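Participant: Take a look at these structures.
Read-outs: derived from the displayed coordinates by stated rules, not from any lab. Since the structure is predicted, the reported quantities are computational estimates derived from the model, not experimental observations. Cβ atoms are built from the backbone, for glycine too; each structure is taken alone.
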Structure P
Amino acid sequence: MKLFKSSDLIRKSKYISRDLSWLRFNYRVLDQARDSGRSVLDRLRFLGITASNLDEFFMIRVGSLYNYLDYGKLRVDYSGLRELPFRRKLLDFAHRFVHDQTQTFTQELRPLFTKSGFDILGVSELTEVEQKKADGYFKNTVFPLLTPMVYDSYHGFPLMMNQLLVFGVVTRMNPEGPEEGQERLTFVQIPANLARFFELQRKDRVIFVPIEEIVRANLEKLFRNVDILSATLMRITRNGDFTLEESDDIDVDFIQEIQLGLKTRKRGRVVRLEVEPDASNLLMNVLKERWKIDNGNVFVINGLIDLKGLNQIVRHPSFRDKLPRSMSPVQPLSLPPGADENLFEYLKHHDVLLHHPYNSIDPVVKLLEQAAEDPHVLGIKQTIYRLADDSRVSAALLKAAENGKHVSVLFEVKARFDEERNIREGTKLEKAGCFVIYGVSKYKTHTKMAMIIRKEGEKVTRYVHIGSGNYNEATSRFYTDVSLLTTNDVYGHDVSEFFNVITGHSQPDDYEYLITAPKDMRQQLIQLIRDEARNAKKGQPAGIVMKMNSLEDRDVIDELYKASKAGVPIRLIVRGICCLRPGRPGLSENIEVRSIVGEFLEHTRLFYFHHAGHPKLYSGSADVMVRSFDRRIEALFLIVNPQLMREAINILYFNLKDNYNTYLMREDGAYIKRQPAEGEPLFNVHKEFYFKNYGLMSDSALYDDYLVKKSADVPDGEAVSPSEDSLIAGEEIVLPDEDVEINGVLELPTLVETPAEPLAPGPIPPVIAEDVENV
């Protein structure tokens, strides 16, 4: 038997670890917070996003790792590592990230606060007048909400809520008391409905006092006649990964199951403990024992705990003019000014492609609002995944039902962290007379489509909207997405059949313009890739450009490797997770991977296949992930209108041309920020789309400029995240003498190390968790 270090196994694998890839994505977001070219407030905004991302990562992805352990499920990471060594590497990477995140805040950003018109100060740094105001705030608002909870032989261990700030206070009775010298541990949770910072106005700036500092300064008011030995601030993250115990029984009560899961989430296993330095031994021993966590799950924060709260500063009214202002949406090229006043009339004869946020979502919302009032509209069918607060979309559907239209809505109540909102909105529509379906058994409905059925003379016309983004007016302002408005009969027929599948019991043989999951999306994408490989072998023009959020499915990755070996130039624009290794000799030399991270969140999915000079181009809701193909209801749509295809190709062209927000992926999984070449003008894709026109699109020679010509190699330079070589922990792996392809399923390496401590099963059912989507 040959011995290999785990780092050798990781390098040997032709796949990048999904979870380590995600952490590298968060490093790219952190790089925005480090960008001295941005304003301080904008950098704080990105720093807060990294904290929000990391919270969700621990709740979902790290939570899922413990699901496997708690229920005895075997899991092997894409890198080939079993659960325990992989978890150690993952937590080690997370510790490095938190260290860099904290340093960014304390060393790079905090020194700039005063010049920017604000400060974060402790109570002792306030003036006497300011301290009196802070004391008054504590007395009148904070103190009545605090509930000290002692833990001893008479009082059980208190339930601590997910992601709340909590003080662990060690006290001792005064010498003259009856219990002299006895130490007690008490927990004081700071309620979530208190603002993260107490705000004070000075002449020249706004002062923000962290709520924990106000509580800390007044703890003696909660502990009368006892000595406070230590008071340590902490914050826990619980496993938030749950799923339905779904069955084929059509009577399964999805709402009841979801509500039960939401309650379970509040009591899930603790997967992370953030704590101040120098915590007492009593506190740490109790917490580790109660929650069955080890040092890898404990993050000592030498700075502000819960950086998400920085959003309160970023959104302060005094600083509105200090944040970058996005440009106003421009008129869609395929929708003339004024045409949206009567969209039914315009769409009878024209298709429209919208590219958000550069084009407003208003035409989509207006179409629904016009449909609600139009006497010729017979019905509306729509899928909904995430809605905005005070949603105009929901209001339009409600009005349509009140006006006697037949309204069918599939509300996906399994949309993570929007479950309660969707249940609430669905119930409201149901009471108004809408036909509401709360999800589909065994699948999450992630596709975004709507169809309006309108009587026009002797015929019925179907107005279709289908795209990559949610029906959410708020996120459409900073998520990039593509969507199509059309009355093309083929789209109408396909979408009608698709609605019959998800709301009824139907399995159509084929769609003409749609590729759907879980039907055969993986197989169809693989066939399109194989067609390009075949054309390349014949000497015909071939090329692939894919833009997506995440690339994780191994079957598709393997097919891309084969196409690369066949000589197909492949350009991948993957914002987040990418499990494919680009540029490996003999495997992926013709594949380039880049990630665009900047002002807007890249949410668009586009799949371009050159097809011997007759391109096929799809857009839609799906990423190239196992969950998208096997556990979700998804749809990609073929763009057939030549003018709209030019627009979509231009989107890919601009993405590949960007040299301002782009990070190039190395073979080892690390990313390098792309810089303009000598003499190359700066090209910021998040600005240039506001100025696009048909003249520019005539120059968008995607194939000639980015497929025929090989792009420059990934430049040397400092990576924005740790490489594989820096993630070596030294574990040894026993492998058979013969060469084994690590595929995570069959040939499993054996780890030589001491066994882990036993872990008590938690309440969460075993599932494969989903990817973090909120950035």
Structure Q
Amino acid sequence: MVETPHSRFLDLIENAHTKQELRALLLSIVSYLLKTQPLGHADIVSYLPIYERLFESFRTKILGIFERGDILDCAFLYLAFIAPSTLETDERFTPFIESVQKLLETQPSQEEYIMLIELGAIARVLANPSSQNLSFFNTNIDKYDKVDEKSLDGVMFFLSRIMCASIDGLSAGRCGEFLLELFSIRDVGFAYVKPAVERAYIRAHHFAQAPLLVRNVCNWQLHILWNAQNLFNNREWLCLYPVWREQFYAALERVAQALRGIDDSTDMPPALAQWLDLALYMQFFIYHICGNSFSKQEQWQSFNIEISQYATPIYREFATKFLPHLPGLDSASHSSKGRKVIGILRDRFVENSPFKVEYSLIKNLLANAEFKQHYEIRIYCMSLVEKSENNPEAIAKFAALGVETIDIGLSFNKAGFYNSHLQKALALREIMLKDEVAMLISPNNGYGISDFLLASRCARVQVFWTHGNFVYDVDGIDARLTHICNNQKHIIHNGFSFCGIPVQMDRSFYNPNVPQELVANARACYVDSSAKQPLRLFGVIGRLVKIDSLSYLEAVCALLERNSNWRFLACGLGNEGEIKQKISQINPQLLSRFFFSGYVDSAVYGHILDFWADSFPMEQGESRIEYVAKGRGLALRYYTMSAKELESTLGEQLASTQETIEMIIDECKCTKNSDTKAEQLESTIELARALDSRLFSDFASYRELALGFARETSAFSVAEYVEKATHIMRLCELDSSEYARKVAIQSALHAMSSEIKARLGVEYFLAFAREHLA
């Protein structure tokens, strides 16, 4: 009989005596199987007798280790991968399983707890090989359907119990690394994760320190499981939303019960503070995970009703009983001395799209004499370290503008992932009251801390600034504003009235100077510049959830089939695995022409895309505008409205800004005689070039140009999207001069829009401030 690697493992285990030797052998076996398993299930099943003998040898040797009082780490749970479903139960491990069960009820220390669940989990694998759902030999298609509390699955036992432990500590770190690896090398989906999470929450409530244990369960999900390759930013996380909502409601009910039994003179009970802190954290947790998967206003509306509107009355009642009221709420003298403070509440300091928009508006406002005379801006930061650390460079940008930043995380985040969201909220509110914030602008739509601050009233005027969620609505919002307004002063989104604040983006964000070498090196990662037939790139930059649309991916695949010299580039983080599955369903041969680049520097990657094929039905937003600003290639958009409706809307928008457009055109005609630095007049210079090229000469010709270009670069059905994209791609390949002319038109239209925003944004915001802070 020819010796195979499988049979060689039998020889190796005979010479493995220490737990270190057994561990190394087990890992090498699993590594080999992971490499060869794609060859087919029948291949490994044919070696079942070998693995029966191997598993029996592991049983005998590990039993000896246990009987000597020694322990093993969680890496031995990889035995579940090679557990033969044909072997009988081994009762020799029952005493260890029963002993672990009893000791777990004694509330052991953190290190003892982890040691016990490792022992109990490994003993379950060895005792019940036929019940191991992750085994290569488990042929049951519906094998996860029976995974529950009574399951003898060792990994399930481990997963559902480790989540009740603190995420801090060396042992927890080691277990976290194991789970990250486990969920990255095996296609284990949420049918396995969901019951483990459910049981972990149930178990957490068995103990007096339930709020802390529930926080533990959340931490393991957010900081370990969420980051596993097969689970990262996966939309299937939404299947756990009802479970999280139940935990959120349970915490709020404990708060409500405590409040009902308290009179105005009672000090805050510690238990009340613990449950309220958990509620605030749970709201953040649900918002963060669900928000990464939401793609429709209807989803945000359900979240608003079931989470924010459910919680804010309880937050307000707590504030009424325990917090000082906002002084001078109805008094005009409240803001009569000095400049009025306008506060902006941020989740953290990172240079994402919301930061870039807010920074640009603030910079534009501070360049206005009237604004500086009457108002000052302060930025209050929740410092949600669970999302990410603050970026010092982002803070430095505000400091360079002379804007004061209040970073509440400097003290509270020393507790890491166990920082108190309640203490942060109370501290922020106290600082805001002390600073006499006249207007609080919250560009947040569902965090526990931000909802608490609005519900408890921190400023005379409280404003919601949306970056895309138009349906957020809680008590405490006095006005709404948005930069997503098409240069309109007032705009209706989903039935809510918003004050429009056009924002001219800072050049450092949209089109910074980038060395061509960086661009060339980035492009070389995807195309061979020396190829006989030049290859071109199209794609998008942004969260991958936005391209996780079957209709959009079908359109992209159709474009790749029609255009053999093009490659699609998906830049951003998210559910890459799910998207690849959809592509495989459409046409698996196209997978090699899809590139998933992860998080990228848009300043560089915006220059390597030859064509921007915007996603639908969820659009890309600011990242698309940033691409257009670079003048690199054309961008095609998909609209859910009809062509007639779009033309009517654009016509009305142009008419409403006609006076401003005419003023800009007149000024551009004088640009050649201006001695102002070109950098300060970048948009004006671009428009002057357009005038020289006779793209337009007055408002009428500009209107005709804008409407005509919109017709060429807008699609209203998937079929039309594919046709227009194909035309753009062929134009890019076959007529570079005409393509460059189209890009020049796009750049001129963008430059005009930027100039309009520069003039109207500050004007509209000043009018908004005067109206609400009179």
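Participant: Quick check: -16500 is what I get for helix-only ellipticity at 222 nm (-39500 (n - 2.57) for each DSSP H run of 4 or more, over all residues; to 500), calculated from one of P, Q. Which structure matches?
Facilitator: Details: P: -9000; Q: -16500.
That value comes from structure Q.
Participant: Additional query: Match the computed value 8 of relative contact order in percent (Cα under 8 Å, 6 or more apart) to one of the structures P, Q, and report its label. Walk me through the intermediate numbers first.
Facilitator: Numbers: P: 16; Q: 8.
Here the read-out was taken from Q.
Participant: Follow-up. Tell me which structure, out of P, Q, gives 4.9 once distance in nm of label points 7 Å out along Cα→Cβ at positions 103 and 583 is calculated.
Facilitator: Numbers: P: 2.4; Q: 4.9.
Answer by label: Q.
Participant: For which of P, Q does distance in nm of label points 7 Å out along Cα→Cβ at positions 423 and 471, calculated from the coordinates, equal 2.1? Provide the component values of the computation, followed by the final result.
Facilitator: Details: P: 2.1; Q: 3.7.
Answer by label: P.
Participant: Taking mean count of other Cβ atoms within 10 Å over residues 607-614 as the criterion, which structure among P, Q has the greatest value? Don't skip to the answer; put the middle values down first.
Facilitator: Numbers: P: 18.4; Q: 23.6.
Ranking P, Q on mean count of other Cβ atoms within 10 Å over residues 607-614, first place is Q.
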